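Read through the structures below before going on.
Just so it is clear, none of the values below were taken in a lab; they were calculated from the coordinates. Computed from a predicted model, the values in this text were never measured in an experiment.
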Structure 1
């Protein structure tokens, strides 16, 4: 495990001296006492289960019962959270017991059986149904309150353009004179309002009224009016005019007018609905097509300087609010994805994007320090589309190296993004990746691969094969890795090579890999002691946060407990791209917060649930 072993100790009770980091993205810890340390969990020794059953012939029931208990004990000792449980403090044990009671309380008071003994509907919803259908109830539960308060460690898989609620970027656009909007349909009927696809762009009036024909010659195209039945689809309209004329009555009878009405409607267009994700005729490719539409809609709202700067600042604050101590974000880098200046006349390339992120993160962290708040730092994973051609990937890899040299502390890895089943497999770019590794070695640069791969239900397909390529290409982590649960050899290799999986429970459910949380692959991976982290992926489109994903892991598996949450948070720190000094600082903060968190659970919920007992039959 390299230098990490000297930084982290599994116990957390045997501290060693740590150092401050001088870089602003690695803030001085508020406590300068000894650092907690972890050991590598997955390399612990396992006692042989065979000792529990020397034979299967028993003289009496007492001998049989003893063998049964020993066999169960042998299995529990191999659990991914076994050491956390074995080293738990008194307050952690009390808190863990209360969390189990809180789960039962939510069942009895928020959820319930959907039908009674006679088969008649009760009007209640069941815990663990579709997240998109249950999220309003989830937000009312005590367990969700507990999840929000949890110190989560590192957030390692979040696409930067879909971190914050959609309303943030929509509201940023209201006063931008150079913002234009267009639609795939005239917005002249409720049916068209529902079926239309909306996009935005900051541009000059000339750009809004001219397109290039097949010969590359510019042709004039008049501005459109989306409220006119004669509107020519995808002609641009000034967004301020769109706001002024917005007037719509929703299906629920709500009257939406003007700027506030337009923003409410656009926010609803951004969110994926339960029916879109889980409709009877929906397919994996079908929901991905719905998802891609949202990313296209978001693109223009994100792609101008003031919005990007404001978004970066607010994103860091949102991480703090969700009790995240450190994050690695995934912006998209490509020549066609540059930022515009607010008036649409200028363009800011990828180097400028990195400069903005660096400036705004530094400024926001300094502001947080002055307010007495903590955030341990943020790094950037260079992402580019997997649909690119080989020469484009080669250019992107070279640019990644150039940006790393300029922003050594900020840029931390490389990834390909986009629908895995529709883009190129990793092996298509193996020559380019191997050359990249040689260049990094020559330049003495550490830019690990952090690939999206195995985000599929297919086994034995080219997409599924990306998992094998990730191992051979020495990936540090992989995004999703959903198919790995069907590859026992790969699971062993991930443990042996210390490759972590960035698991995204809600995203995997919405995008068709599992119908509900209980069907997710995470419990299988954890039962096999494969290191995993919990992540939100594209929270904007799911009306979720990292807290929601931790909630889903708890209600999706009976075996998940507060101890499991703790181990998942520890793994997130261990498998981050932090350098040893930054890791020590963030880990110290997280460890102290975890102790305070467990005490808060005991103080807050102990009195509330002291005399409460669950209903005799909950399921």
Structure 2
């Protein structure tokens, strides 16, 4: 057995990396962790882990910061079966080449975690052993996994690299992106996550079982590079696993798509997705079909015989761990929701509804008087709501307020960025100050909230941010140009943040709600401001706060979509108008006439 006194871990902040570091620390191993800039450091590490901030593609340049270690565990990679090939190659393959060069420079053992996806088209056909030839690839992910193995074996042969290749099965456990979080999200949204009957081996590997095999490989005295499958060997089917997962997480039962439909749909959806250059992966891919649509019995006899490997977590223990986790979430989700703009309009109504539903709310707004009046008028339960003054444009104020409650042990499950302002007027008359103020409140106010609570949500491995934008964010709106620009910006930011988190495999969700005109004090402000806002009033009637809140606390709260227009059908046509200003200009002329009539009617009613 080789000594394992010090280790360098790439991808240390990821799902597998966090579990590996935890076990290394438990075994008194000195750990150096590679983290990317602004990546949250797990609190449990304390000062026991040496953190190196840098790019996996430049590891050799970081050698002095890393220092000498016995073993390099290489985990960093792009984890997705979608995206540009070059992006995958740059990070996954180039990062592996750098990790190999670093291991050779240090004469350190090299443990690289690839994936059973390296089997390619050999998947979904039953038993798979390490000596079986790999098949053709279907995505940048499995291509890069084969490449990781190729460059590792080449370095072993030509440069005497001391290496072991570990091929994990479908890794699950608390915090797993694809096999826990994504599956539950699909169940919540009523989307099928089973293929066919699902009555075949799922090829599962609990994350702690993977870590146990990796550590056994690191301590083994190998004379040549070996490849080991990492799996549980329990023979659990997809049907059994997903039904149990739905029960322990309190989610709807998993739905199924016919196996042949999934198989035929995958290449079609991939072709369409590549043609459209879409960032979000298709609902079904060839790789996901290979992993879920057929039996994958990853043989672990070799690891048992050569490494003495035995799974340390049983399937029942794994499901109990998940049950405990989701019980904790169920208890905490009813605790605290942070709402901005609570003193009036939509924010005021949402705050009241949240309190009625049993949540505890941190209600914030610009003035204490406004909050006090709202609480009195709406008879808020003061035992369940905290009223705090917050200028959303002040990032330091956000962070100080969060610190206050964090020190009291308060955790937040949701952030509702509702606060907003409007300054109607023609853009050629509207001053830079007025436009800038709308950008500060409507855009940076929400961005500051995201910046403050995202690290908190990352630490909890859960959280949902709901940003309120507007129909005005779908395109330019004459008369409220500054407002429309601010709502377009927060819509773009919100959607981009959601996609970034999705691509990173984060369980945190971000939703952007784009409602039509709402009957709030913001509407009243526009009524008395000349005819600048006539397009805003061109609809048949404004929405009520009740209508919008029903969507926010219904569909958005439970299904966590990236974007929702309220109402949806009209939102589709508004988006079409935003595509071409030349076309929308002619349509706006017609809408403006109706808007003027509606404004005159409202003013007569209010007189």
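Thinking of 1, 2, which structure, once relative contact order in percent (Cα under 8 Å, 6 or more apart) is computed, gives back 10? Among 1, 2, the structure yielding 10 for relative contact order in percent (Cα under 8 Å, 6 or more apart) is 2.
For volume of the Cα convex hull per residue in Å³, for residues 253-316 alone, the highest value in the series 1, 2 is held by structure 2. Between structures 1, 2, the calculation of Rg/Rh (Cα atoms, Kirkwood Rh) yields its largest number for 2. Taking Rg/Rh (Cα atoms, Kirkwood Rh), for residues 325-396 alone as the criterion, the largest value within structures 1, 2 is that of 1.
Work out which structure the value 196 belongs to, where volume of the Cα convex hull per residue in Å³, for residues 101-436 alone was derived from one of 1, 2.
Of the structures listed, the value fits 1.
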